[in-house]
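Each structure below appears as structure tokens.
None of the figures in this text is laboratory data; all of them are computed from the coordinates on show. Model, not experiment: these values are computed from the prediction. Cβ atoms are built from the backbone, for glycine too; each structure is taken alone.
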Structure 1
Amino acid sequence: MDVMSREQTLEFLQTHVKTEMLMKHLFAVEASMRGYARKFGGDEEQWAIAGLLHDFDWEICPTPEDHPTYGAQILRDHGYPEDIIRAVLTHGEHTGIPRESQMEHTLFAVDELSGFIRAVGLVRPSKSLDDVTPKSVRRKLKDKNFAKDVSRDDIQKGADELGIDLDEHITFIVESMKPIAEQIGLAPSA
């Protein structure tokens, strides 16, 4: 089965995602996945759809432990292909499903960090990704009270799984998110 279009996926998300905050996270992860698909030679639309869908069930899931397993059947019922569903299932450690494909490793690697980078941008005086650097992100990573639900271990493990230095990974995601800065609530890049 072919990957559903972005437009179809956005319609799907309208029925499952209730908050603007979650949508901004999904857009940030989508942008990071697009960037890495280009870098790694992956299918850009497929990777982007996986990024858009990865947390779609977060707000409707009965318990956090059931995410994203709860949503997998919903995705199947809507005709999403198994490779996208598998990427969604492997983006969290708690499912116990090992990541195998480059798309799966990448989704895991960009999920927490994309959200964290957005949070760092929001507390910068400029509210712009232009002022988000590996140094500023690392400083906030050391602050355990900042975005305390973000797993620092998963951020490092994601970079390690991609075989990319964390500073390079941070820079790549910042650059991937800059074109959608306004869409995710940040000031546009200069």
Structure 2
Amino acid sequence: MMRKTLLAGMMVMVLAGWSFMREAAAAKLQTPTVELERVEVQSYFPYAEKPTRVPLVLAFIFRITNPNGFKVGMEDLKFTYGFEAKPGEFFDLNTPTVYDTIHIPGKTTNQLRVVSVLDSMVVPSSLAVASGARVQALDLKIPDLVKMWWEQIGDFAYRIRVTEGVASFTSEQGSALATFEGMFP
């Protein structure tokens, strides 16, 4: 009788352990997704050809989806964005980074707004240094390119590309890196 009780107790413990292991495996962190939803002109100032600093302030709105049944924290997010100069030809202009932690409840989607400022006096220098040969090969002129970008941003007459996107997520079940890219419009 005691053997049967002992055997039954051991079976309960084995089944409980197996159940616990199955639940722990099921709770493993699935990598959340990050998608570019849209880009907004946050603030705009008319372009000036004379040596004047003209800011262009953009807001990048991302959808962050947590597929897990538990909350995850996004620790940081980084991406590079560029403007289209000719169809399919983009020039990277800035790499914003966000270090604010946000928490996304299980099975939900949050939005994150990342604001970035470009300066009409800095962009030409950056283009000349980083992409001067390519600008020349495409038969473009940097001042004309910057003017076009500043004047046509309101209508989104050209596309904005997001590349090299990385977001780091943490939870009690582990951590993960999500990569992303996108295009607007």
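Quick check on the output: 23.4 is mean count of other Cβ atoms within 10 Å over residues 102-109, derived from one of 1, 2. Which one produced it? Computing mean count of other Cβ atoms within 10 Å over residues 102-109 on every structure in 1, 2 gives 23.4 only for 1. Of the structures labelled 1, 2, one was used to calculate mean count of other Cβ atoms within 10 Å over residues 78-85, giving 19.6. Name it. Structure 2 accounts for this read-out.
Matching task: 1.9 is the computed value of distance in nm of label points 7 Å out along Cα→Cβ at positions 62 and 118. Pick the structure from 1, 2. Comparing all candidates, it corresponds to 2.
For the read-out relative contact order in percent (Cα under 8 Å, 6 or more apart), a value of 23 was computed from one structure; give its label from 1, 2. Working through the options, I get structure 1. Structures 1, 2 were shown, and helix-only ellipticity at 222 nm (-39500 (n - 2.57) for each DSSP H run of 4 or more, over all residues; to 500) at -19000 was computed from 1. Taking 8, 29, 23, 15, 10, 6, 4, 3, 2, 0 as the value of P(r) over Cα pairs in 10 Å bins from 0, in percent derived from one of the structures shown (1, 2), identify that structure. Structure 2 accounts for this read-out. In this comparison of 1, 2, the computed figure -1.59 for log10 I(q)/I(0) by the Debye sum over Cα atoms at q = 0.26 Å⁻¹, for residues 86-173 alone is attributed to 2.
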